[in-house]
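Asker: Listed next: structures, encoded as structure tokens.
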Structure 1
Amino acid sequence: MAHEKTVPLLPCRSVDEIVEFYGALGFVKTYYQVRPNPYVSLKREDLQLGFFGMPDFKPEDSYGSCLVLVPDTGALYAAFAEGMRAAYGKLLVSGIPRMTRPRKRKNSGDMAGFTIVDPGGNWIRIFAASAGPAEPEPALGKLATTLRNAVVLGDSKGDHLQAARILDTALRREQDTASPADLLEALAYRAELALRAEDPALARDLLASAGEVPLSDADRETLAGTLAGLDDLAATLPPA
């Protein structure tokens, strides 16, 4: 048979929290009930997710996860980010819920991906459906290689503390020799990890260091997404 469809059913503490969060991302309810068991089905174009409520459920203990393959991760991320900023006044980059920025994943064939951790603690892992045309990539420097490893730990496994440790070691060793682009990418991700670890003071220092990285006009064009991500991180900081 062909044209089969799979709809993940994921746990949450409150289906109403789920409706509010995903509504900000452009999803609409296609089914909703509170009795005999809380359940909601949400849809955004061809993307459909189902959630069942468990009042005593702890989102931080969730193992709920699903993989979503899309034609263009960048376009979907931009749409989600726009909705999140409109609803919350900022991009949610730490805690539960949150959303990571698209990055190539070493453990997924270097395809770009990002993750939504929703109010139920479910990890919605969004990746490109295909790698697209193969383009030669320059050899990675040592800092960029470590950054790829840190992204696997932090964004795929959720171990932001270990990701921070290996990235700190690499930054101490390579910050004077790494290319400006590699240094900016590493500092941006390290600042994001600091926010996940609830260390806004460190995040502020890292963002200041990122702002001092000398970039050419070509660098700024290539790193436009990363530079915009720095602004999103800065917007989440509490007053100094």
Structure 2
Amino acid sequence: MSSILKEIDKNATDGSLYLVPTPLGNLKDITLRAIEVLQSVDLILCEDTRTSSKLLQHYNIQKPLSPYHQHNEHKILQHLIDQLLAGKKMAVITDAGTPGISDPAFLLVRECLKNKIRVESLPGATAFVPALVNSGLPINRFVFEGFLPLKKGRHTLLTKLATEERTMVFYESPVRLVKTLQEFINYFGAERKSSVSRELTKVFEENYQGSLSEVCTHFSNKVVKGEIVIVVEGFDE
């Protein structure tokens, strides 16, 4: 296996980019390998350096940090590529979960591959996986939609998804949760089975299952906090 990897990488530069998943909430949910990589790189790209500093301090990881998020990823892309081509080793982390899953990483990965810069993605925490498994809905086939468009394209997408036969997985913010559930009722039907997970791995984790109508009523009567994963049953004639 090692000889095969060397053959694949023989044209790559000395620089490397590592995509490192970080815990959703519980700081123990990080792999030993992730810690090892973060301790070895020259620079860690963070969605929010203040949030990431808490995790890095917990594991006594002292490396330079640089902001990398949706508002600056285009602007600094070439600068990062130049550093990687010069031999730097970098890690990308987000506030929680796996980089690239509804968080920045795609542009940088694509550009690295174009420039034959080695990219390595570590396995680890991703919010939709425990939410999907907890839902009680079929998980042999599913579709991940992430965050729905806020305006343009939202109606078109929801109309299309109304007949999607696979289990559907969405991310949502707490302030938009009830409104989105109400829309799902309108497009998918009030009796469609669903599950909402929030505060995954944290002290106040909640996984609530029921029809879309039941789930919407439950969350309409409480103050909702934390990141949200919504899982909805696929269409069944």
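Read the figures in this text as sums done on the coordinates, not as results from a lab. Quick caveat, the model's predicted, so the values are computed rather than measured. Cβ atoms are built from the backbone, for glycine too; each structure is taken alone.
Asker: If you work out distance in nm of label points 7 Å out along Cα→Cβ at positions 42 and 210 for 1, 2, which one comes out largest? Walk me through the numbers before you get to the answer.
Answerer: On the way: 1: 2.6; 2: 5.5.
Top value of distance in nm of label points 7 Å out along Cα→Cβ at positions 42 and 210, among 1, 2, belongs to structure 2.
Asker: For relative contact order in percent (Cα under 8 Å, 6 or more apart), which of 1, 2 scores largest? It would help to have the intermediate numbers written out before the result.
Answerer: Values: 1: 16; 2: 22.
Structure 2 comes out on top.
Asker: Can you spot which of 1, 2 the value -10500 was calculated from, given it is helix-only ellipticity at 222 nm (-39500 (n - 2.57) for each DSSP H run of 4 or more, over all residues; to 500)?
Answerer: Values: 1: -13000; 2: -10500.
This value belongs to structure 2.
Asker: Assuming 18.7, 62 is Rg and Dmax of the Cα atoms in Å as calculated from a single structure, say which of 1, 2 it is.
Answerer: Label of the source structure: 1.
Asker: For distance in nm of label points 7 Å out along Cα→Cβ at positions 138 and 186, which structure out of 1, 2 has the highest calculated value?
Answerer: Once distance in nm of label points 7 Å out along Cα→Cβ at positions 138 and 186 is tallied for 1, 2, the winner is 2.
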